[in-house]
Structure I
């Protein structure tokens, strides 16, 4: 039990630290393009942006790994342990989905962190034909990660985790349970928006998730740490 208490304190503390890192990653993405949101969301414009934002974007994606994803893994295990008496098989399913969300999301961010700088270098050093190839490769990479891994697969797993965990949390912590459920609804809206090409639905769900998932991690981390 003593070791469990230490784990809960560690999980809660790391989750609290993850929140500013996650929010900083969003700010760095937009700061890289001088707050030009249209360019930030258009890979073909982003690759041609000057001065080159590769270094800033690399740090944005690194912070994404250590903001939204990996530090939340101990929290997921801590919540699984805390909720083990509530519908055990459902709890296993929800936590498995949460771990899949964390790992697939981190893999997507790692792909961008590793490939962004080389793509910008290839674009800057190339002639017109090479620039066109580098731009298309960069666009394909971004579409694979953002439209495929993140906003469909990863967010589908997030929706299952947040919706299910919110349901299990409500009897013991009603407000956190409701907030977690809302985060799950936002994640599901993002997935459905991408699947059915509804940009408004996808952006509404994504924006809710991006800014409030770090708040949820800090809140849940505080609850786990306080009750350790």
Structure II
């Protein structure tokens, strides 16, 4: 690993520890620099500001999470209906466990949503591309009957937003969220199947998913 990349990673690791223990708002660039035994001026050579460090941490976490979602979407051993259902289910479980394990993640996500809405919108766009691809594949296989795939992907993402960041919307524990998710997912998938009628039995089995993401709550105006 080049020296610059190694130092960048050291900065991110130090910032993660600070953010987790003290929170983003109570952490300063000077404190991160002191933890690394470097001057604040040297720290600014790598990151223009604290929000840029937060975004770099979020980027790294999001790439892991997106790779997992893409793996689900491309699992050829399952139907497109099952993959679409599993995609949203994994999203819910990963986010729930992340926030339960580290409540500071919620603070960081809220700050990024406010200060860098374009970052949030880009992640949502990338996820819609996975949804869009599954709907297109489902149309071709006869599982779905969707006229406007782009619109359907956007509306499906919006309809499932509660389960994307569950702690933002309710105080329900995971078993209660599972019950709600199962019901909502079945209704949506039946609707997407339309005349194809292949989603009449859309039961959602618990998914095993890593807790490794910082997830923004909803698309916001840039």
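When distance in nm of label points 7 Å out along Cα→Cβ at positions 165 and 189 is calculated for each of structures I, II, structure II gives the greatest result.
Here helix-only ellipticity at 222 nm (-39500 (n - 2.57) for each DSSP H run of 4 or more, over all residues; to 500) has been calculated and equals -22500, so which of I, II was it run on? Corresponding structure: II. Between structures I, II, the greatest calculated value of distance in nm of label points 7 Å out along Cα→Cβ at positions 5 and 77 is seen in II.
One of I, II was used to compute distance in nm of label points 7 Å out along Cα→Cβ at positions 29 and 61, and the answer was 1.2. Which one was it? Only structure I yields this read-out.
Thinking of I, II, which structure, once mean count of other Cβ atoms within 10 Å over residues 85-92 is computed, gives back 12.8? The correct label is I.
No lab work stands behind these numbers, since they all come straight from the coordinates. The shown structure was predicted, so the numbers you read here are calculated from the model rather than taken from an experiment. Cβ atoms are built from the backbone, for glycine too; each structure is taken alone.
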